[in-house]
1. If P(r) over Cα pairs in 10 Å bins from 0, in percent is calculated from each of P, Q, R, which structure is the one that comes out at 21, 34, 35, 9?
2. Where does the value 0 come from, among P, Q, R, when helix-only ellipticity at 222 nm (-39500 (n - 2.57) for each DSSP H run of 4 or more, over all residues; to 500) is the thing being computed?
3. Which structure, out of P, Q, R, was distance in nm of label points 7 Å out along Cα→Cβ at positions 4 and 28 derived from, given a value of 2.5?
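Where a number appears in this text, it was derived from the coordinates with a stated rule and is not lab data. In this text, all values refer to a predicted model and were calculated from it rather than measured experimentally. Cβ atoms are built from the backbone, for glycine too; each structure is taken alone.
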Structure P
Amino acid sequence: MALIKTIKYGSGEIRIHDDYSKDKTPEENQKIVDDVSRLIIGFYRREAAG
């Protein structure tokens with residue numbers, strides 16, 4: 001498991017490792033991206049709605 005990127009976020013950090021996609025097909029990787037994108041968009045829509 002190699003650390004690909006570290007992103008500072010507030011007082012914490014987000015660490016991205018290569019093991020999340022190392023053994024997955026391109027289609028599986030795209031599904032992960034799509035699912036996470038839907039979660040993020042849903043969050044911001046709820047925030048905007050108040």
Structure Q
Amino acid sequence: MAVRHTPPSGSSVVHKGQKGGTTGCGIDTNKNPSHWSNTHDKITCDKNGCKN
């Protein structure tokens with residue numbers, strides 16, 4: 001599963017993980033739940049944990 005982060009101040013990034021949990025690179029999706037959405041798109045995050 002992948003989760004898209006769409007902050008109001010920048011471009012969206014697709015991370016490994018799902019909404020309501022933690023991404024592969026360690027970001028908590030519960031902090032700003034309106035900025036996150038589950039997706040089946042290709043992962044675009046280059047940080048360790050997401051890119052592998």
Structure R
Amino acid sequence: MAKKGREKNTLNKAKHSKLMARKINKKKKEEALRKERLKAIIKKAHETSESPE
């Protein structure tokens with residue numbers, strides 16, 4: 001027999017997937033920002049090590 005009325009779990013699933021996507025995007029953004037900062041630090045270190053010579 002088919003259920004009557006609203007579907008049972010679709011709203012919670014939609015909220016959960018939205019929150020998980022937000023969490024994953026935040027994680028990716030933080031990793032990219034960290035990589036950029038590290039690249040800038042490494043570049044600055046190379047520039048300072050090359051210039052005194």
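1. Going through each structure in turn, the value belongs to P.
2. Details: P: -17000; Q: 0; R: -28500.
Only one of P, Q, R returns 0 for helix-only ellipticity at 222 nm (-39500 (n - 2.57) for each DSSP H run of 4 or more, over all residues; to 500), namely Q.
3. Comparing all candidates, it corresponds to Q.
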